[in-house]
Structure I
């Protein structure tokens, strides 16, 4: 096959490509994740191929149990797309699409298996019907709720161990709060209307939609910054100011921080990509 120019390769998934060799991923793995794992490994139970476990090498400290979190989605029409058909038969038509889905989210460890009480009556397993018409979507708020549910079980049934919970680097898992300080969308000049546009959510953290299916959105203030001495820096003009409640704008915020901002300084570089090493090219 090599002579014809073909080679055996794994089919891409369509959603994403393997980014394990990206520079930032390699740096995090080498400088953060692996050193942390090496530190905890001294307190872990080491399991062998015959399912026998050796206790950690430091009996004076608690055993460390590592719990891995993940989600899997199953569809009504999950099945093999190919089959054998007799020459005297016709192929049976199958429904279009994958059908309704059910997401299963859980925590698992090598020490205890899936996270649950010893008798199985309490479990960290979450079943979730993802769609606007059902349970909404598995947002960051739901991830936090799931973690709290798991921690409650760990405190109740496994208090004699120390626990480490590991989540993969999905955007849902690493999301910042909606009003996190960011210069990404700040205007340069004061504005009476500017705020952070966020989805409106109910008391359970589920995103709310209009009858037409569009997201319901609201504007919220961005959280304060801070000065070099650690004191908070409000981003909105205070009571008593002629523009009370207005967003100060980047120029004013920078001037309060001690930077000189001229009227000619642009708000941002094209596409938010500043020239390498440049620190005075734009407000952002």
Structure II
């Protein structure tokens, strides 16, 4: 008789420790710098950030390791990495070599890992098995509960089964191609060596970072909103100093801009004009710290 998949969603390290003691396998139970893990060490955040993603290690090293006792403790949202790992640990993914296409699952696990840890410049629509990951993401709810994890695992079972939803995969592939095409067609202006201003209603930072500048000021005219993004944390600190874009936001007008060191935007509920977006882009370029950038 096949063991029943059981998932419990926890909110605190104490809860995770409780279920660990009861025999559950924690998967990505990360709380700040602390991770709750068993001997499989299924996390790669905080103090375990030196490890590969859980999808890669679960499929390569521990496929079916929890098939006889598929009880898992989770936290946060049901992302591709955690749910793929759980499906692998529970023995719900095909063994390598059992079908002609299963050799690609190692590649898919590696793609999931890259999308999770190093997504800049990654075009899923151009990758082997990228459409499967795109469709998984499109169908995700973002809810943070056990049901979303059950659904995520079942989604992988369907996507990697003998009869995947070809029509949906084709549709999401075409949608992604349109996104990239629209991003490339967006009106853009080079503000300086480091900053470009883009006017677009689509999310195209992966395209713009690769083809324009490492810092993008994106203006959505329909919403009167500006988003500012920097290629990655290392680039943000090299260009703007230790706090990255957080050093920039307090200097922009109108007051209320904010975000993290690599991304943020204009004040919520305040409509920004094109001229204000342009002024913000000029200000961002002016705040580049030359000696840091040249270093």
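Structures compared: I, II; top value of distance in nm of label points 7 Å out along Cα→Cβ at positions 49 and 121, i.e. the largest, recorded for I.
Quick one: helix-only ellipticity at 222 nm (-39500 (n - 2.57) for each DSSP H run of 4 or more, over all residues; to 500) came out at -12000 when computed from one of I, II, so which one is it? The structure behind it is II.
Determine which structure produced the value 4.8 for distance in nm of label points 7 Å out along Cα→Cβ at positions 65 and 201, calculated from the coordinates; the candidates are I, II.
Among I, II, the structure yielding 4.8 for distance in nm of label points 7 Å out along Cα→Cβ at positions 65 and 201 is II.
Computing P(r) over Cα pairs in 5 Å bins from 0, in percent across structures I, II gives 1, 4, 7, 9, 10, 11, 11, 12, 11, 9, 7, 4, 2, 1, 1, 0, 0, 0 for structure I.
Laboratory data are not the source of any read-out in this text; all were calculated from the coordinates shown. These numbers come from a predicted model, not from an experiment. Cβ atoms are built from the backbone, for glycine too; each structure is taken alone.
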